[in-house]
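Multiple structures follow.
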Structure P
Amino acid sequence: MTAGALTACVGRTPLVRLGRVVPGEAGRVLVKCEWFNPTGSYKDRMALAMIEEAERRGELEPGMTVVEYTGGSTGSSLAFVCAVKGYRLRVVSSDAFAAAKLRTMEALGAELTIVPSDRGRITPELMSRMVATAQEHAAEAGSYLTDQFHNRDSLVGYARLGEELLEQVDGPIDAFCAGVGTAGLAMGVSMVLTAAGSPTRIEVLEPASSAVISGEPPGAHHIEGVGVGVVPPLLDPSLYDQVRTVEENDARSMARRLAAEEGMLAGTSTGLNVAGASALADELGSACTVVTVAVDTGLKYLDGDLFAGSR
């Protein structure tokens, strides 16, 4: 085997079929296990694409500083890529997000600015303050703002996930669903499936308590990585068929069931994805195949209350 940079390990993650958490008469639900990426998150795909596409265009050069606002997984992924490539990274985050994610970013060399939250809740106001702080940092000379919510380079990374699904799924993909944070995952996969002529139903998922894509007012919740309180700029209505809301309690319950019944240790956003996929597979019937994503490892959530008292 030839040695290479750790970034070569991003992608090519396994696809598994759920056995116990899906209703008996429902179709099969397949889950892409993204915790096999180097930092345990699907955001490694996005981070690598944002950095390498900027390098390719000459917008990011050696000696520059990368800046981003993030709830944790994007920051950890960017810290990993920047460590490999030798860039300084400044991250704006908050105490509303998992402490393990913040410590991971620091361990990988990121410099953190923490914006205080309102009682640990993820709110639109918090996200606005994080963005404003990141923009202040990015105004300094020699800085490059990756700006994940507006950066279309992320679609390059997630398109590769879609290409892997076409290779891995035996038979048609009847439906694909994913929670919306930046919307890069759902849009990148949808673009690939559409281009391949796959008649796949695309559903985007969001927390019921902050269902802004569905036209409801923004609200607070504790599902990290999704439901940021605004319709993300990358979300293209022509690339999805329906919006589905998921109750936070259902997402949390599903995350605990995945661990206890499937051996799949994942967080609340994965719980949201699987709860949505399970409901969709139940609606479409036993002959269908629904695909979703386990976005990161549940090891990042052990310090919180997600798995507290689950024994």
Structure Q
Amino acid sequence: MVVTGAAGFIGSNIVRGLNARGINDVIAVDDLRDGDKFRNLADLRLSDYVDAATFYDAFSRGHYGRVEAVFHEGACSDTMETDGRYMMANNYTLSCQLFEACQQLQTRLLYASSAATYGGSSVFVEVPAHERPLNVYGYSKLLFDQRTRQLCGERFQDAAAQVAGFRYFNVYGPHEQHKGRMASVAYHQFHQFKQHGKVQLFGEYGGYAAGQQQRDFVSVEDVIAVNLWFFDHPEQSGLFNLGSGRAQPFNDVALAVVRALQPGASHLSLAEAVAQDLIVYTPFPDALRGKYQCFTQADLSRLRQAGCEHRFADVATGVGRYMSWLQSQ
């Protein structure tokens, strides 16, 4: 088994999920120039660690022998990155090389796409008509999806070995601490509350009232469960949305954080939290205008058609559980 981006947020959680099944023959692939990311690997059971700079060429040569599956999570996931050459080299070119090698070696490929491929669309269905990325990150992910369609058919039905791509929506949960500004809203709000006794949200923007922009927030635990479901069903290929299927406002996340961290606030209403300055709003930043998705909601029809009936946590449940985990650390 290979997991790329194994020291990252979703990658390390996938290794953890494999370990929980007793699967320890896992090659972890990553770039540890950010040395602190080792913390995500420290408690995992691995058969080897390989630097990303050498892995892809060696894998293409068959250096690692028979590999059942690759979970490809390695990428530049910074949606604010503007160096398009760097983004395309990391997210597109390496993915193409890996895809070709997996097809030749009959290795299954389960890879990370992104809901950023939809960008300015108001419909979130896995078809080209609704794909309108707003930044080069979203485009880099979309181009690989498009190329895979071209080579394997619209639903990847012509692939020589399983290929499943997952369009992750707004993922939150344990082991994202290294992501800096790209960590989830829930993670940042945990630290805001610990430091200042309040959390911050963007104010009015895009026709939405303060804190009412809506996203499909999905727990990393659910993301791993779906990845492993497809690992258990090698006959299922295609491109699939991976979100909760339920859009919720950022206010719901903030309220879940406050309720979990403020003593005696388990039944606090949004209005009460705002009145007590536990939730405050800041002007929407100019740098994000025109590049920001105000509404996302995964259409799960294709996932359900494949037979995956996993039930996703709502924000109150998932974020509440995450706050407990962060406090325990």
*Among P, Q, which structure scores highest (criterion: relative contact order in percent (Cα under 8 Å, 6 or more apart))*: P
_On distance in nm of label points 7 Å out along Cα→Cβ at positions 6 and 246, which of the structures labelled P, Q is highest?_
Q
*For structures P, Q, which has the highest computed value of Cα Rg over 2.2 N^0.38 Å?*
Q
*If you work out distance in nm of label points 7 Å out along Cα→Cβ at positions 38 and 62 for P, Q, which one comes out largest?*
Q
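No value in this document is a laboratory result; all are computed from the given coordinates. Fair warning: this is a prediction, and the values are worked out from it, not measured in the lab. Cβ atoms are built from the backbone, for glycine too; each structure is taken alone.
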